[in-house]
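I've put the structures underneath this note.
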Structure P
Amino acid sequence: MNLSQTQWMRLSAPIVGRFTWFFYPCAWLAGWVGWRTRPGTRANLVRNMLPLCDGDLVRARKEGQLAFRNAARYWVDICSLPHREIGRFEHDHMHLVNPHHLAVLGQPGPIVGVSAHTGTAEIVVQALTYRARRFTALIEELEPPAFHDYVLSLRSSAGGDFYTAGFRGVRACLDALRRGEVVGMLGDRDIQGTGMCATMFGERVKLPRGPWELARRTGAVVLPVFTSRGWNDQFTVHIEEPFRVDSTADAEADVRAAIDRWAILLERHLRRSPGQWAVLEDFWKAHACVES
């Protein structure tokens, strides 16, 4: 019997999610195997890591393999969500750096939590906001649609509302912010192709503009959060100083200033722990900025 990707996920997720102590090491091993058997993805990861490692090829290969393994462990995270006590996740699985910046969660008004494809940002940010108010997030569309819908249900099982990046998702985020809630977005991959050019590691790349436009439009506070995975589901969470996007007569300049500020933060954290950045595409090619 040939099972589809979605069917395999439906069959395996309840088992994987309940026995994470066994499947995290399995995912670590699967990442090791994948690193050796998928030369195209391996090449992408090495190219991604080279600027982060100052051109050191040996280190780029080491960090790329770690990123591949972390990408494999991410799927155990997703399967585990229906079985998590998300209210205890912060206490049991997270070490916070600069926790005083979280005081903004206890203050009234909308918040845009911005992170990157490091650690497992969606679980970590959701756990942080559990103490305060409702959480809404945008995610990338997966293929096929049935697989996407099932993964979406897993992501939403811990209490947050997850939407596909697109008009409906942006509208849901806008409505949530107008209600004074928290919205989570990733700020490193321009998956909608509408990004704005910024400089990272000496390269001009497009970064998404959505978080900054939403924050500017609603007056939301931006809370930058960066996560690093330790062993299995232990995370170090770096919380940066909250800030607001300027709202002047020049909207483009306001968004550009926010993206430039974010790019500096993102570069610093990626340089600190390159292997935490689990982006499997050739980032510098896929998001290259061609400016006239």
Structure Q
Amino acid sequence: MKSTLSPSGWRVALWSAWVVVALLLLSSAGGAMFAVVVTGSALLLAAVPGVVPTSVTRRNRRELLVITAMYVVVVGLMRLAFSVFATADVTGLFLAFTAALAVGAAGPIVYTVWFRRGSLHDLGVRTDNWRSTAALALVFGGVQFAVTLWGVGLPADRENWIPLLVMSLVVGAFESIFFWGLVQKRLEAQFGPRVGIAAAAALYGLYHVGYGMGLNEIGFLFGLGVVYGVAFATARNLLVLWPLLTPLGPFFAGLEAGVIPLRWASILSFGDVLVLIVFVIVLAGRHEHSGAATAREEKSR
């Protein structure tokens, strides 16, 4: 009996299985070892003919400069928040932190839709394949939840975890849009999928310097970035990462370490960022629709 899976379907199935195995390693491999195992296995699998789709690349220096500028601003604001203000100035910490999230989430949308004249689809904000993507999201998110949060008790005081959950959802949205919707897709277009995924993962790991993390943690997060990058590449839809996969990491880390002293009022700050993201997406969608309508009118003349 012949398989009904298309070549692209086989690639999705193969890489999805790899993502599941890599996520399972979270419970046994930590630090730089996780990055070595994940990266090495991904490179070996990518070396198999036909496993990585061919692509046409095109260099764009201006785009690299835009990505670099946004990255520097985001990391700089994170560093300002966690290394300069820190817990000694909680107000300054939150202002710089939320500014970083807003720039990193709204910036890619504004750049892609208004300056590149692209679409939300280019960032992975799409609905055409939501059913298959939602299925992958449930599988990936379920596996990560099972190996990190399963059995972890929530603090009795809800103020110790509900604001953290809201923060994690916003951080996850920012990371998904910035590192995989913008950075990975744009670097893949210029250098191909292997370099695009690896470079986005490296930038994802290094950006945690802004949080004051060390080399061992950054190495681990590079490996996690590779996993998330491959997960995104299987669906080309940010729904595969958010709201399940990417928020789980900061939520688990926050429960374990209690890095930020959050209060109920902090929900308003993070909620503002989430509202901003939704607002910019809605505006971008209307802009696309208006542009498409204008193009049809001009074509019909």
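Read the figures in this text as sums done on the coordinates, not as results from a lab. The structure presented is a predicted model; accordingly, all values stated were derived computationally and were not measured. Cβ atoms are built from the backbone, for glycine too; each structure is taken alone.
Have a look at P, Q and say which one yields -22500 for helix-only ellipticity at 222 nm (-39500 (n - 2.57) for each DSSP H run of 4 or more, over all residues; to 500), as calculated.
The structure behind it is Q.
Using the calculated result 2.2 for distance in nm of label points 7 Å out along Cα→Cβ at positions 244 and 268, pick out the matching structure from P, Q.
P
Which of the displayed structures (P, Q) returns the greatest value of distance in nm of label points 7 Å out along Cα→Cβ at positions 188 and 236 on calculation?
With respect to distance in nm of label points 7 Å out along Cα→Cβ at positions 188 and 236, the highest-scoring structure among P, Q is P.
To test your reading of the models, identify which of P, Q gives 25 for relative contact order in percent (Cα under 8 Å, 6 or more apart) when calculated.
It was calculated from structure P.
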